[in-house]
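*Asks:* Next come the structures, one after another.
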Structure I
Amino acid sequence: MRRVLRENIEAGMKLAQPVYGINGQVILNNGVELTEYHISRLIELDVKYIYIEGQSLRIDANDAAAQSARNEIVVKAHQALEEVRVGKYIQTDALKSKVLKLLDECCMHKEIQPLFTAMQNYNDYLFKHAVSGYFYAMMLGISRGIEGPRLRDLGLGALLRDVGMIAIPPEIINKPGALTAEEMAIVKTHTEKGYEIQQRNPDISLIAANCALQHHERYNGSGYPRGAKESSIHEFAQITAIADVYSSMTATTPYRKALSVYDTLAIIEKAGAEYFNPELIRLLASNVAAYPLGATVRLSDQSVGIVSDYADESGTKPVINITMNNTGKRVNNTIIVDRETTPGLYIADVS
């Protein structure tokens with residue numbers, strides 16, 4: 001068995017190992033004799049190399065096991081990304097394509113992949129939370145015009161922001177009840193531990209590692225570990241911070257149900273510049289609009305209407321043209337759904 005780079009693949013070569021696609025599916029199985037069509041497909045799918053039958057460079061079982069582990073991580077990451085919750089009407093196909101490509105590059109890197117494996121083995125929620133926050137961070141980064149190597153650094157920083165958790169005792173992380181002050185202090189060290197872990201990896205930039213260090217800092221200086229504020233928090237860490245909070249609030253955990261997109265945005269907007277960069281709050285809301293214009297909604301009092309406008313820039317206070325009241329009678333009335341002024345009235349469903 002030997003490895004052949006893409007540019008050296010020739011028709012007639014026989015695969016010694018399967019070729020996997022972007023979602024971990026088998027594209028070509030072992031034993032297949034390659035044709036020109038196969039080669040063109042491999043190039044189209046950006047396959048970097050293949051393993052073919054031959055007497056040259058033999059590969060030991062450890063290499064095959066490592067390849068299998070990397071493929072499993074990619075599949076798990078894609079599955080986690082499929083669970084990401086965004087506004088119902090947001091078109092994310094183009095965004096997901098770009099995000100997935102960079103996700104694959106990060107997960108399959110031989111020096112970085114063990115960190116993902118460690119997070120997955122330590123706690124399944126930790127891994128899924130990492131991928132979910134990565135998606136939102138990339139969404140914000142792309143919206144801000146970040147691209148190229150800088151976008152990769154942001155993505156890697158967001159993916160590995162909580163890797164320091166693997167250094168926290170499992171009995172604390174998995175404790176069913178509330179943590180003591182001492183236990184919480186230990187958990188908070190995950191930011192610095194994560195930074196230290198990544199600093200030792202030559203394939204992770206300091207900018208990416210800094211996302212782990214600063215993603216719990218807050219815009220007003222009330223965060224940790226150093227109480228950094230405003231511009232002293234790196235742009236990528238600011239993005240990672242709001243993505244991390246949004247991901248946490250919209251995810252179901254063993255201890256609570258997920259909040260709706262609407263409720264989450266309302267809470268984040270209320271926190272405002274106390275915790276997050278106001279520009280990022282607006283950018284997040286514009287990307288995950290919970291109730292797009294023209295959407296038909298059912299309110300908590302069972303009345304039905306159509307979203308016609310917003311009373312705020314972030315889109316968390318939709319203006320609703322009520323077309324049917326809670327008794328089923330057709331009406332023509334306009335209201336603003338605002339948790340602060342109408343706390344008992346909220347949007348229960350979107351169709």
Structure II
Amino acid sequence: MSNSRKDPSALPRWGVVATVDEPLPLIAAFVAHHHAVGADEIHLFFDRPNPQAEALVAQVAGVHVHHSGEDGWARAWQAKRPPRIEARQKYNATRVLDESGLDWVVHCDADEFVTLERPLEWELARVPPQKGWLKLEVDERAYVTRQPGLHIFEGVFRRRWPDFKHAGELLYGARARFLNKGLTGHVAGKACVRAGRGYAMGVHFCLKTWDETQNVVPYRPSYNARLQHYDGLTPLHYVLKMLRRASTVVAGDPIPYSGPRSAQFIAAEAIAGDARALSDLWWDVLGVSAEETAALEECAALSRDPSAIAEEVAALFPQVDLSPRAFDLALLGHEADLIRAARDRWGFDPAPLVSKP
């Protein structure tokens with residue numbers, strides 16, 4: 001994994017790392033986008049084999065294909081595969097931070113895309129040495145229509161809303177229970193961490209040592225980079241994500257989901273056998289009306305900046321279909337085991353949720 005560093009006088013080298021278990025179109029998009037915005041290296045740890053996606057992205061310069069546990073989990077407790085995905089993400093990202101030779105590493109998920117106003121290395125060269133990491137705030141995609149678009153990256157972006165506690169229910173009504181400071185997923189952001197200091201990479205922030213659980217490393221927010229989070233590329237993708245969380249049981253301390261996030265998958269579990277109700281839940285959580293988008297814009301809690309991801313994929317992987325229907329069809333195969341278990345447990349039927357042509 002090791003690569004030689006550039007001349008110390010040169011701009012810092014940076015890369016991204018993600019532990020992935022998604023259909024090919026999303027993995028291709030993750031690679032195409034970060035290749036386009038200038039990442040020196042893109043490290044993908046496949047949490048289960050995906051030969052077609054692996055072969056596609058391995059052709060791109062700077063892409064490094066890994067498999068979770070390829071080193072025998074040498075650093076893990078008793079050299080065993082961590083049962084939680086969050087622990088595997090931490091393990092894989094820390095390996096890249098330690099072994100890649102990059103100067104800085106961004107840790108994010110396959111549905112999260114680093115967006116930049118200027119090249120990231122320009123900002124990294126100006127980070128004071130006492131700061132160990134940059135925090136990237138989140139822009140989270142929201143849908144403005146229930147009808148499928150031309151590709152899976154359409155929509156607007158909600159941002160953290162400081163006044164949500166006081167005004168959220170006035171805008172959203174009962175749907176506000178599904179939102180955390182105006183967002184459906186995490187509000188913690190993600191970290192771009194400085195290498196060479198013995199840090200570990202948590203899911204959302206830098207850790208001083210592997211055994212730390214709290215952030216104590218000095219950081220500053222990025223003024224140049226943000227993270228676009230696509231919390232459900234299609235209604236079916238979102239629903240399966242919620243049903244997976246509803247059905248996942250791991251020994252030990254509970255995974256610290258926020259109350260609003262827990263409310264989402266508890267609601268999905270309760271209606272898992274009713275496709276129409278699941279579609280309505282998706283819209284309640286991730287949809288915004290014209291009136292809501294206008295109100296959020298007034299509060300600086302929404303961005304209409306268009307995504308360039310579809311164009312970036314077309315330039316690098318012209319054979320990849322980003323239409324909602326193509327993604328859902330790929331998802332049916334990729335998540336066949338989850339769908340079978342959800343059908344047996346709840347009577348879940350994915351067919352009505354598959355995007356129409």
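*Asks:* Looking just at percent of Cα pairs over 26 Å apart, which of the labels I, II belongs to the structure with the highest value?
*Replies:* If we compare percent of Cα pairs over 26 Å apart over I, II, the biggest value is for I.
*Asks:* Any idea which of I, II comes out highest on relative contact order in percent (Cα under 8 Å, 6 or more apart)?
*Replies:* Looking at the calculated values, the largest one is II.
*Asks:* Moving on to the next point. From I, II, which structure was distance in nm of label points 7 Å out along Cα→Cβ at positions 169 and 193 = 3.9 calculated on?
*Replies:* Derived from the structure labelled II.
*Asks:* Out of I, II, which structure matches 3.0 when distance in nm of label points 7 Å out along Cα→Cβ at positions 217 and 233 is calculated? Present the calculation step by step, with values, prior to reporting the outcome.
*Replies:* Values: I: 0.9; II: 3.0.
So the calculation was done on II.
*Asks:* Could you tell me which structure in I, II was used to calculate helix-only ellipticity at 222 nm (-39500 (n - 2.57) for each DSSP H run of 4 or more, over all residues; to 500) as -14000?
*Replies:* Considering all the candidates, the number was obtained from I.
*Asks:* If you rank structures I, II by distance in nm of label points 7 Å out along Cα→Cβ at positions 129 and 145, which sits at the top with the largest value?
*Replies:* II
Here, each number is a calculation from the coordinates, and none is a lab measurement. Note that the structure is a prediction, hence the values are computed from the model and not measured. Cβ atoms are built from the backbone, for glycine too; each structure is taken alone.
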